[in-house]
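Q: Take a look at the structures listed below.
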Structure 1
Amino acid sequence: MPELPEVETYRRFLDELLLQQTVAQLEVFDAHVLAVPEAELRQAVVGATVTGTRRLGKNLFLELSTGPVLALHFGMTGDVGAYRDEHDRPRFTRVALELADGLRVAFTDPRKFGRIRLADSVAEFQRQKKLGPDALDLTVEELAASLARKKTLIKPLLLDQRLTAGLGNWIVDEVLFQAGLHPERVAGSLTPAEVGRLHAAIGLVLRTAIEQEAHYRHFPTTFLIHAREWDTYPVAGSDAYKYCPNDQEAIVKKYVGGRATYFCPVCQKEH
């Protein structure tokens with residue numbers, strides 16, 4: 001599932017291809033992913049120049065010279081690509097923007113849970129969707145205020161996009177591991193020092209993932225994510241990913257708030 005690091009990678013890719021480029025054609029191969037009437041989308045996009053790219057959490061935005069922003073949400077399997085000739089069109093391309101020089105930028109989505117819509121602005125989109133500040137922009141003061149006196153468990157609260165936009169399931173597990181906090185801690189029980197560690201861990205995890213363009217096998221061996229076995233462990237032939245890199249205790253998997261959760265029972269003690 002594309003999370004904040006993947007979407008930031010997509011944004012940088014589209015920024016390189018689309019910035020100050022004019023959209024000559026809009027090709028809709030499957031209108032299922034449109035959350036706006038096709039005619040309205042076509043009117044806003046065709047002939048428009050892309051003046052900027054933005055991201056808020058897991059949402060990507062193309063700012064258009066015609067006024068609105070094109071909002072892309074990638075669902076579970078959404079991605080972007082580029083091609084020129086029809087025979088090179090990526091599989092599962094649902095919508096494509098054709099530029100004046102013939103390059104086409106594709107929105108691909110095998111499972112069609114992604115959505116393309118228009119919004120007056122990023123701020124208006126944020127208000128309508130009731131999204132909190134982007135996770136990379138969240139200040140320690142905002143985080144502390146959001147957690148104060150909350151009786152909710154910390155993991156499901158961090159997954160609430162109203163608190164901060166962009167923290168998905170594996171990211172929250174990694175953040176809590178790096179901060180040394182148990183996923184079932186009551187949010188309001190965190191001390192100021194623990195809130196500070198949590199805030200620092202959010203930045204560490206997200207920036208590391210973005211730097212590695214979300215290629216999990218390139219993440220440091222000090223990261224918990226390898227326990228999920230999504231990709232090859234950086235050390236060939238080793239099963240160290242099954243154990244905590246700090247104390248070599250076996251990583252535990254359980255469900256917290258209905259979500260699969262990985263943690264170390266030793267360095268993430270439950271108080």
Structure 2
Amino acid sequence: MIPVLELTDVTFRRNGKQIIDGISLTVHAGEHWALLGPNGAGKSTLLGFCAAVSFPTSGTVHILGRQMGRVDLAQLRHRIGHVNPRHQLQYSLTVRQVVLTGITATIDTPMRWTPSARELERADAMIAAVGLSHKAEDVWPTLSQGERGRTLIARALIAEPRLLLLDEPSTGLDVAAREQLLETIDALDHTHPEVASILVTHHLEELPTTTTHALLIADGRTVASGPARDTVTTDTVSAAFDHPVVVGYDEGRWTARAKATRIIDV
């Protein structure tokens with residue numbers, strides 16, 4: 001089966017600095033990858049390759065069997081759902097309108113574009129899938145961060161993508177909102193079983209229970225890659241973050257805390 005995404009020995013240099021240094025990644029349909037690493041590790045740069053918005057300096061990127069550089073990127077991006085909590089809107093759109101922009105692959109509603117009855121029905125179905133039917137007419141500035149995150153997931157799914165990219169989707173959320181968002185992401189394993197996903201974070205607590213694989217990077221290089229339970233461990237996370245970290249796993253969720261070096265009596 002042709003992989004949904006395949007990065008082969010990709011590198012990236014900017015102003016003479018090596019940002020990505022020989023990373024490879026293969027993602028198949030239905031797999032849910034976590035891309036982990038400290039700030040400055042190169043996660044955002046790598047995600048740009050996956051989203052078909054930037055090119056590596058060397059190496060190859062195949063998305064849905066098509067090689068970047070040899071395919072119309074605009075057409076390819078319609079098959080990629082991208083959830084970015086820093087989504088910037090110029091106008092105050094409703095939840096339904098924001099979701100509909102996933103069809104046009106634009107930030108705002110295009111001028112002189114009117115959705116069809118089927119597209120409106122599809123938008124309402126996606127809004128219901130993320131539990132926001134009661135918010136469909138609410139405008140973006142009035143939404144909480146968690147509601148915005150779920151809206152963006154619905155926006156990403158409306159175009160029926162084969163690859164879903166989640167760029168630190170829990171940014172700015174409190175514990176309750178984070179858990180609601182993770183429940184929404186977990187539900188996609190049942191509602192969209194063929195969709196592959198990559199979730200970027202540097203917090204293990206933000207990994208959904210449906211995470212199947214993980215890629216840990218540091219300084220632009222691969223630290224570990226493979227099945228999540230084998231890859232996200234005390235040793236690999238400590239190596240990636242260059243600090244002794246104890247990793248725990250319970251009921252499908254990971255935790256991380258610094259390894260105690262001394263105990264102070266109070």
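Q: Identify which of structures 1, 2 gives the largest calculated value of FRET efficiency 1/(1 + (r/R0)^6) of positions 47 and 207 (r between Cβ atoms, R0 = 35 Å, to 0.05).
A: Answer by largest value of FRET efficiency 1/(1 + (r/R0)^6) of positions 47 and 207 (r between Cβ atoms, R0 = 35 Å, to 0.05): 2.
Q: Now for a different question. Rank structures 1, 2 by distance in nm of label points 7 Å out along Cα→Cβ at positions 199 and 231 and report only the one at the top, that is, the highest.
A: By distance in nm of label points 7 Å out along Cα→Cβ at positions 199 and 231, the leading structure of 1, 2 is 1.
Q: So, one more: Could you figure out which one of 1, 2 the value 58, 46, 28 for Cα extents along the principal axes in Å was computed from?
A: 1
Q: Sticking with this one: To test your reading of the models, identify which of 1, 2 gives 24 for relative contact order in percent (Cα under 8 Å, 6 or more apart) when calculated.
A: Computed on structure 2.
Q: Now a separate question. With mean count of other Cβ atoms within 10 Å over residues 79-86 as the yardstick, tell me which of 1, 2 scores highest.
A: When mean count of other Cβ atoms within 10 Å over residues 79-86 is calculated for 1, 2, structure 2 comes out on top.
Q: For which of the structures 1, 2 does the calculation of distance in nm of label points 7 Å out along Cα→Cβ at positions 87 and 143 return 5.2?
A: 1
Coordinate-derived values only; no laboratory data. The structure displayed is predicted, hence computed values, not measured ones. Cβ atoms are built from the backbone, for glycine too; each structure is taken alone.
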